[in-house]
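Coordinate-derived values only; no laboratory data. All of these numbers come straight from a predicted model, not from anything done at the bench. Cβ atoms are built from the backbone, for glycine too; each structure is taken alone.
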Structure 1
Amino acid sequence: MVINACMKRKIKIHRVINVCGRVKEGDNVFPSLEIAARDFTAFIESVRQCEENLQHISSKDKTKIMTVSPWPFDGIVPMSCIPIVGAVNITLPVPFHMLGIGAALSFFRKPLIAFIKN
């Protein structure tokens, strides 16, 4: 959702960080987008719109985006559905979705803050 908003306001938004969020539908991944979204069609639409937006933005605009992935696995979001080619992609040495989010916003916050400040 945050990347979709950024694409509509590219000039006003300086940087955006996606922490462990799904930005692509993915091929042959588990959970599939339909399983992950269950009855939340807005989530399906948002992910598909994000994937479409990412195909049409410039390389310069992609440098305004950072993605954060946990390692070695997420458990909620397929690992291939988080990074964006051409963006700043970082991987944290923390497994699991919620632990990855918590670690990104606490122990590993310095690279995120530096990215926003640049």
Structure 2
Amino acid sequence: MKWIYMIVVLIVAGTLVYYLFIGKQSAPGTPTATAEAFVNAVLKDDIDRAKGFCNQSALSDADRVMERIKAINPDRLGITYKNMSAKPPYRGVMVTFRGNMIPMQLLKEGEIWKIANMSMD
């Protein structure tokens, strides 16, 4: 009986560790990873790299969103990325930090996801 308890505890602990640490990282080549890379580039003040994650239709919105992100300067640990629904072929990602939300729609171009449009509340 003692072994059963130990196995259950190990399974629960492993699941907890996964969701707290490993599960928070975006898989490369996903819409969430593109949104995360965009925000990280803005926080590093690498505007050219950040614009590289956007397609032509999102560039006008990108300038306003980047200015707001830089003005707020959120803590990287306080930023969350959640998938949201969008009409196909788009994928949606909601970026939140310090009470701000950036809804993004991404479109796959070849093998990479590009931000097609975004806004900020």
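Each of 1, 2 could give volume of the Cα convex hull per residue in Å³, for residues 14-53 alone, but the derived value 62 comes from 2.
Among candidates 1, 2, the computation of relative contact order in percent (Cα under 8 Å, 6 or more apart) that gave 23 used structure 2.
Here mean count of other Cβ atoms within 10 Å over residues 30-37 is compared for structures 1, 2. The highest value is that of 2. Looking at percent of Cα pairs over 17 Å apart for structures 1, 2, the greatest value goes to 2. Quick check: 2.8 is what I get for distance in nm of label points 7 Å out along Cα→Cβ at positions 70 and 94, calculated from one of 1, 2. Which structure matches? Of the options listed, only 2 reproduces it.
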